[in-house]
Structure P
């Protein structure tokens, strides 16, 4: 770790059981497609992940692995994909780190992995896995649009289905990534494949019927029926949007990976399934290097 960057230590929170269901049930919601700013997105998605974290880790923890690196529901691992390149001896930041599984994988291979997440509860799970595995991931609670690190602090910044889809100010987010990356450093991330936004989020046959415009960039918004407050937001950008966003900041795209659905992989994860995955991509993985 560079001397000029402040040390980030694991958050001091009590451990939680992996099968805890102590959070309150999700309230009834209505769905909208409309503009939502960064403040509203953040205010909704942080508490949403706090509510969802226990079920998420209980349901998907075994698939993800306590110190595993999976890029998406197809199960493509970083060990197979090699999107980050060599991580040993490098400073690596994970944005939207959740329980730190990917950063723990990085640390187990000699990288100096650090996690950042908006969710207090997800970071509690990260602390639990630190203790269970003996591989501790220094983690900080924060937002992707205001990274609490010095300029040129990292060789690699990545996000595996992490913060990027939940950020309204994606320009500010990528500006922050560029700021903390060293020259020649890599930015890599996985997101829902942008073409998926044409289809209903249904793992069955209905999820194969295009029903909405690919170019409709209005966020998907869930509103709490009782309070009228936004409770969840997810943002859509086209592939062209991502290319322009990265290229405009001196990031040269090196790889675009669209994982195929593996044979004998029968896991259903939300709208991801063999029914859809054998016909259309569900995940996009992008790797870009900072050249300017």
Structure Q
């Protein structure tokens, strides 16, 4: 690419980056502005800076409780998804069965249907499955954390199995032959040999899964029903909407606070995330 085309490409990418970041930057800017000032002078004005929105949103929306709910749902769902999908991927990648392709298709089937299409059957099944009162206040899978964790795992395990199985297929088969010669069992080949080698893929998937499960709203609304005290953080924004008007500056502050955990997860796992996405990009 010559210098002129490079300059044009750089300018285009800068414009696209600004367009992509504009909603986020606008939300951050609005979160530090007073609602009365913006009502009087308009949102295109400059001034009315305040930190009160963040104090109010934490107090009025009770974000601490909702953050805890999201933690209870997200962490087990992500860990279970990665563990179960890694088991399935190991079998698909290292053992040749007649039905390997069919098994992978079954794992991916959950990702082919929109959640709305499964709403009625899933709701009726959850209503009929009993749970001990120690695990669910309602005595059913419906209205419990367990049900929401299970549905997230069910929908995400197919994608993770597909990614991990393709990742594991790139590992040299000779290391498994050597492990078998040394007397390593199948479990040791999985846990002590394969899992350390797929850490970049696991980190990339952990970042994506944390984002998807943390931001999930549809199934939480349906399966938790009237259990409002169990809703995840995404539903806390509804508490900031008034009956007759909405303070969008306050809503922006809540959105920024809710987005912070996912941003922190990305920065912590950034190096592994990039390594997992670029695996094999330089291979012939």
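Figures for the structure shown
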item: When mean projected area of the Cα convex hull in nm² is computed for each of P, Q, the largest belongs to; result: Q
item: With FRET efficiency 1/(1 + (r/R0)^6) of positions 74 and 138 (r between Cβ atoms, R0 = 30 Å, to 0.05) derived as 0.55, matching label from P, Q; result: P
item: Winner on mean count of other Cβ atoms within 10 Å over residues 114-121 once structures P, Q are ranked, highest first; result: P
item: At a computed 10.1 (mean count of other Cβ atoms within 10 Å over residues 42-49), which of P, Q; result: Q
item: Mean count of other Cβ atoms within 10 Å over residues 66-73 - structure with the largest value, from P, Q; result: P
item: Structure responsible for 2.4, with distance in nm of label points 7 Å out along Cα→Cβ at positions 234 and 250 calculated and labels P, Q on offer; result: Q
item: Value -8000, calculated as helix-only ellipticity at 222 nm (-39500 (n - 2.57) for each DSSP H run of 4 or more, over all residues; to 500), assigned to which of P, Q; result: P
item: Label whose coordinates, when volume of the Cα convex hull per residue in Å³, for residues 34-161 alone is calculated, return 211 (choices P, Q); result: Q
item: Given 30 for relative contact order in percent (Cα under 8 Å, 6 or more apart), calculated: source structure among P, Q; result: Q
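Throughout, read-outs are computed from the coordinates displayed, never taken from laboratory work. Since this is a predicted model, take the numbers as computed values, not measurements. Cβ atoms are built from the backbone, for glycine too; each structure is taken alone.
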